[in-house]
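K.L.:
In structure tokens below, several structures.
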Structure 1
Amino acid sequence: MGTCTIGVSIAVPEPYGSLLQRRRAGFGDPQAWRIPTHVTLLPPTEVGTEALSGIEAHLAGVAAIGRVFEIWLDGTDTFRPLSPVVFVRLVRGAEECRRLQERVRSGPLRRDLAFPYHPHVTIAHGVPDDALDQAHAELARFRAAWATPGFALYQQGADGVWRQIREYRFPAPALPHQPEAGQLPTSARG
């Protein structure tokens, strides 16, 4: 029986996903092209390949009780000095992500985290301080919004690239009065 490394996340939709991935690469982050732009629900986790069918069933159950929710991104922040990471902040949808990741990290995916869960979109990680500063400054005014229809299971390949292996959609329809992609109401600025 072999093992594999999996993760669960919410993809950042286009055009924002590719834009942030290109910017991440531009800041010199060597992982930029290996990791699709996302909000993590389950960090990299090694599991037995024989457990995958049970994990997929668990995630289908999590999705079945979920509902579409809004995510708004607005501005940057950092985990420095604790961790060399700069990220785009979630100003809406963070609480829904917290609840969702708790359900994901239950049952066959029960595990402790190295740090308290903080939903975010990484834009620079493990690069020199000047590149972290540059990422923090250049994307400080970045804004995006979308309705999140579900999440996905990813597996890390032998080449280090993360690939989606299954998508899980929420059964509930989109919430009414969704903002157009990229159009945050002015109240999102706090």
Structure 2
Amino acid sequence: MPAPRRTQQQRREETRLRLLDATIGCLVEYGFAGTTTQRVQERAGVSRGALLHHFASKADLLAAATHHVAELRLAHIRTETEDGPHDREKGLSLLRTAMSGPHFLAGLELWLAARTDPDLRAALLPAERDVGAAQRAVMADIFGPETAAREDFALLCESLLVLHRGLALTSVLREDPAFDDALLRLWTERFLGAQP
């Protein structure tokens, strides 16, 4: 039996997602400066008209890519936590995975560009707030109610996220992943104490 024909709306959404995925791929491969609409169009395998139908400008495309990156990171976190709370080691490993990889690198490229691009910054802020809230909820499950009730819990979460971001950036020039492991163990010992 042949597959049912896709609707016009489904085809439009597939084209839009191809463009967003191509944008993320270009950000990872070429960086922000090398991500051009021409490269995105070619990578997505669409016409110039199709690109412009969905995104009238590069700024529109990058704003949508910002939200797409955030949605992908949130989806990863939700998928990994849908079975309920994790033990601390598995939970910290989940956060480490969410704070690395191609989607995270694409997000970093956008963050760096947002430093000097106010429109991109405005697009990035709400998406990152959503990701941050999801990450804090996961951390509350990982660390347990006693840690989540601490007065400094928000600061504790932010310090771990900042540490992960720094490790992701410095890993570009460092080839020893054991350093990351040791630093994360030290953070866990200093901020969380002994394993329950």
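Bear in mind these aren't lab numbers, they're just calculated from the coordinates by the rules spelled out. As the structure is a prediction and not an experimental result, all values here were calculated from the model. Cβ atoms are built from the backbone, for glycine too; each structure is taken alone.
K.L.:
Identify the structure, out of 1, 2, from whose coordinates helix-only ellipticity at 222 nm (-39500 (n - 2.57) for each DSSP H run of 4 or more, over all residues; to 500) was calculated to give -7000.
P.N.:
Matching structure: 1.
K.L.:
Give the label, chosen from 1, 2, of the structure having the highest value of relative contact order in percent (Cα under 8 Å, 6 or more apart). Let's see the in-between values first.
P.N.:
Working: 1: 30; 2: 21.
When relative contact order in percent (Cα under 8 Å, 6 or more apart) is computed for each of 1, 2, structure 1 gives the biggest number.
K.L.:
Once mean projected area of the Cα convex hull in nm² is calculated for all of 1, 2, which comes out largest? Before the final figure, lay out the partial values.
P.N.:
Working: 1: 10.9; 2: 14.3.
The maximum falls on structure 2.
K.L.:
Here Rg/Rh (Cα atoms, Kirkwood Rh), for residues 18-97 alone has been calculated and equals 1.14, so which of 1, 2 was it run on?
P.N.:
Details: 1: 1.02; 2: 1.14.
Only one of 1, 2 returns 1.14 for Rg/Rh (Cα atoms, Kirkwood Rh), for residues 18-97 alone, namely 2.
K.L.:
Suppose distance in nm of label points 7 Å out along Cα→Cβ at positions 146 and 170 works out to 3.1; of 1, 2, which structure was it derived from?
P.N.:
On the way: 1: 1.4; 2: 3.1.
Source structure: 2.
K.L.:
Matching task: 4.7 is the computed value of distance in nm of label points 7 Å out along Cα→Cβ at positions 2 and 122. Pick the structure from 1, 2. Walk me through the numbers before you get to the answer.
P.N.:
Details: 1: 2.4; 2: 4.7.
Answer for the origin of the read-out: 2.
K.L.:
Using Rg/Rh (Cα atoms, Kirkwood Rh), for residues 82-129 alone for the comparison, can you identify which of 1, 2 gives the largest number?
P.N.:
Max of Rg/Rh (Cα atoms, Kirkwood Rh), for residues 82-129 alone: 2.
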